[in-house]
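**Student:** The structures come next, written out as structure tokens.
Every number here is computed from the coordinates shown, using simple stated rules; none is lab data. The structure displayed is predicted, hence computed values, not measured ones. Cβ atoms are built from the backbone, for glycine too; each structure is taken alone.
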Structure P
Amino acid sequence: MGLIEGVKLKVLKPIPDDRGWLMEILRCDDELYERFGQVYLTVCYKDVVKAWHYHKIQTDYLAVVKGMAQVALYDMRKDSSTKGEVNEFFIGELNPILIKIPPMVAHGFKAIGENAYMINVPTEPYNRENPDEYRLPWNAPHIPYNWEVRFR
């Protein structure tokens, strides 16, 4: 199974030198870039599931900059060629990737092993009076995804 329609990945490359390292996450000249809304940091505590939510307008650009996270996406779009499909990624320090998440693709994450620090660069600024933020329970029965650890 491939990526959900409209989801794009960018492999991130840490650039080390004798002082430390730098890693570009999103550039305005990237092929997957649309527009800038804001930048924010969110932290997910170890073993906590923060899911599900989606947006009707904004696109998210999500990268984990400290720790590791299990990220899942579910395509809820009625007219999408990948309607009903799920994508799962394990991203963070050991697998630095930026995920572009289009509107109406539900997404969530779970920190693995330690807290996960995530940077999100959505295409829209947060509207406090009328947020483009819609939530579903972490165990929504219509989403075919299980957050449990499968490999022990």
Structure Q
Amino acid sequence: MKISEFLPEEAILLEVRAKDKWSLFQEVAQILARLTGISAEKIIQLLSEREKLSTTAIGDGVAIPHSRVEGLKEIVICVVRAENGIDFDSEDKKPVRLVFVVLAPEGESQLYLQTLAHIAHIVKDPQIKKRLLAASSAKEIKEILEEVDYEY
């Protein structure tokens, strides 16, 4: 599998109004609800519960909020670019500018963990991250991810 296979272009947001992770979850949940048929309220609840355990910010301006969702058929990813940064309570205190939200089916473990690790690996590359942050469209972000993506 490749992460680009789980990322519909309509789930790539270049502009968000959110200033913190909680309001970001509300924005993202609306899109994910339309794509998955899972209620926005349920998505917000699950992402918030996971975030309360510990921040999903991985440092250097990146966060990967994630959760397993009962009733979801396959993994879905949403990518958010926040030009001005979002407060994610990151340990390095840097605002998050690139967010990958990952939802996986309730019983999925191996592919779910591989997907999270794969995203973390990709965004640790400073050149890839720079390109994602400079992209001018959702299509361009998808193309960058398809280019650097690999089977896992």
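**Student:** To which of P, Q does the computed value -13500 (helix-only ellipticity at 222 nm (-39500 (n - 2.57) for each DSSP H run of 4 or more, over all residues; to 500)) belong? Write down the numbers at each step before the final one.
**Tutor:** Working: P: 0; Q: -13500.
Corresponding structure: Q.
**Student:** Determine which structure produced the value 21, 17, 12 for semi-axes √(5λ) of the Cα gyration tensor in Å, for residues 68-139 alone, calculated from the coordinates; the candidates are P, Q. Spell out each step's value before the answer.
**Tutor:** Numbers: P: 21, 17, 12; Q: 24, 14, 13.
That value comes from structure P.
**Student:** Still on this structure, please answer the following. Suppose P(r) over Cα pairs in 5 Å bins from 0, in percent works out to 2, 10, 21, 25, 23, 15, 4, 0; of P, Q, which structure was it derived from? Display every interim value, and only then the final one.
**Tutor:** Values: P: 2, 9, 18, 22, 22, 15, 7, 3, 1, 0, 0; Q: 2, 10, 21, 25, 23, 15, 4, 0.
The read-out comes from structure Q.
**Student:** Output the label of whichever structure in P, Q has the greatest value of distance in nm of label points 7 Å out along Cα→Cβ at positions 36 and 52.
**Tutor:** Looking at the calculated values, the largest one is P.
**Student:** When you work out relative contact order in percent (Cα under 8 Å, 6 or more apart) for each of the structures P, Q, which one comes out largest? Walk me through the numbers before you get to the answer.
**Tutor:** On the way: P: 35; Q: 29.
Between P, Q, the highest calculated value is found for P.
**Student:** Can you rank P, Q by distance in nm of label points 7 Å out along Cα→Cβ at positions 20 and 44 and just name the one with the largest value? Display every interim value, and only then the final one.
**Tutor:** Values: P: 2.5; Q: 1.4.
That would be structure P.
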